[in-house]
Structure 1
Amino acid sequence: MVRSEAVVRQEWWDVLRPPADLAQQCGQLVSQQQAEGPLDQQKLSQLVRSIADKPELWKPLVVVDPSRRRYRLIYEDDRIDVWVLSWMPGQGTGFHDHDHSEVALMCVQGTILEKQMMLPTGASRIEMTPGYVRTGGAGYIHAVSHIEGEPAVSLHAYSPPLIHVGQYVVDGNGILERQIEHGRRELMDHTIESIVGE
């Protein structure tokens, strides 16, 4: 898969300003979860389903960009953050974890592929179409990429908010490393893909 060297990371301020009306409406859905403290995987799953049922919340944040995967914040508070991700052909995250955050992700348009590493080599392959939800606890390792749709769109909810991400890379000697990234930075590494399958 060819990736342009000209693509650079998006700046945080490009993605962190959800329209106030959308954030307020999404916040009302969050408050319906009736939980104190972080939300568990079941409540995160319920939340992304309730947001998916209101396309007027997420469709305004969809971005068609063939040069990079785009992501936009729709809501955040001290317990949770919720994102709308837009995927075009050739776009993916590489393998990563969400550190201390639990996650629910749901495809709402097109088709995306989720993979989990299977040692010593290989990876699982789960094709996610609209309505498909996946959840994972803290430390859940996966990679997500585009399959179909221009764009494909997914909703991602993290609790507690996604502050750090562990990005998995392979160094020049073939040794796997976990690099810590801020949770708001764009994941761009794909070096492990050749080891565990395209």
Structure 2
Amino acid sequence: MDIKKALNDGALNMKKAVDHTSHEFSTLHTGKATPSMVENIQVHVESYGMTQRLKDMAAITTPDARSIVVQPFDKATMEDIRKAIQAANVGINPVPQGNFLRCPIPELSGERRLELAKVATRMAEEGKVRVRNARRDCLELLKKANKEKVITDDDLKRAEKEIQTLTDKHTAEIEKHLQAKDAELKG
């Protein structure tokens, strides 16, 4: 049993939890246009008989802070894309303009900002749970190795301290991302 490898795996899983949470935060609409607000919307194209992510079907750009431009690779899919963006319920109403869709980003109301802040807090809590689950998995592995006399009690104690330090570090990182998102939402 390689303690170093177990700790590295635990740290890697914690890092993935932080990255996932950070990505989740980027999908929250803060009044400033970003392609991530729409890129993962699932679009069902009737003529193709299939469903794809929007970013696989169109070029998505933000010409300014208040709008997103979606330019389909196939103009025939424009109506399907428009319907999918409206159905996604992200508060965006796309307007067809020639061979692209302009998606104006509405100003956020105070009520909506508070609602999004709650969603961000929930996302952060889910991220922290993932970090704690990674800690639990790593500790179980180490305790099992200790029980089988593969590692000593002292090694186990040192590893437990190290895994707790990693847990604290990654939880603080999620908290930092949450505070930044909160400031962005309320600002």
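Assign the value -4500, calculated as helix-only ellipticity at 222 nm (-39500 (n - 2.57) for each DSSP H run of 4 or more, over all residues; to 500), to the correct structure from 1, 2.
Checking each candidate, the match is 1.
From which structure (1, 2) was percent of Cα pairs over 26 Å apart calculated, if the value obtained is 27?
For percent of Cα pairs over 26 Å apart, the value 27 is produced by structure 1.
Given structures 1, 2, which gives the highest value for mean projected area of the Cα convex hull in nm², for residues 67-162 alone? It would help to have the intermediate numbers written out before the result.
Working: 1: 5.9; 2: 11.0.
Looking at the calculated values, the largest one is 2.
Among the shown structures 1, 2, from which was the value 20.6 of mean count of other Cβ atoms within 10 Å over residues 43-50 calculated? Please list the in-between numbers first.
On the way: 1: 20.6; 2: 13.1.
This figure was derived from 1.
Here relative contact order in percent (Cα under 8 Å, 6 or more apart) has been calculated and equals 28, so which of 1, 2 was it run on?
Traced to structure 2.
Any read-out appearing in this document is the output of simple, stated calculations on the displayed coordinates, not a laboratory observation. Because the structure is a prediction, the values reported are computed rather than measured. Cβ atoms are built from the backbone, for glycine too; each structure is taken alone.
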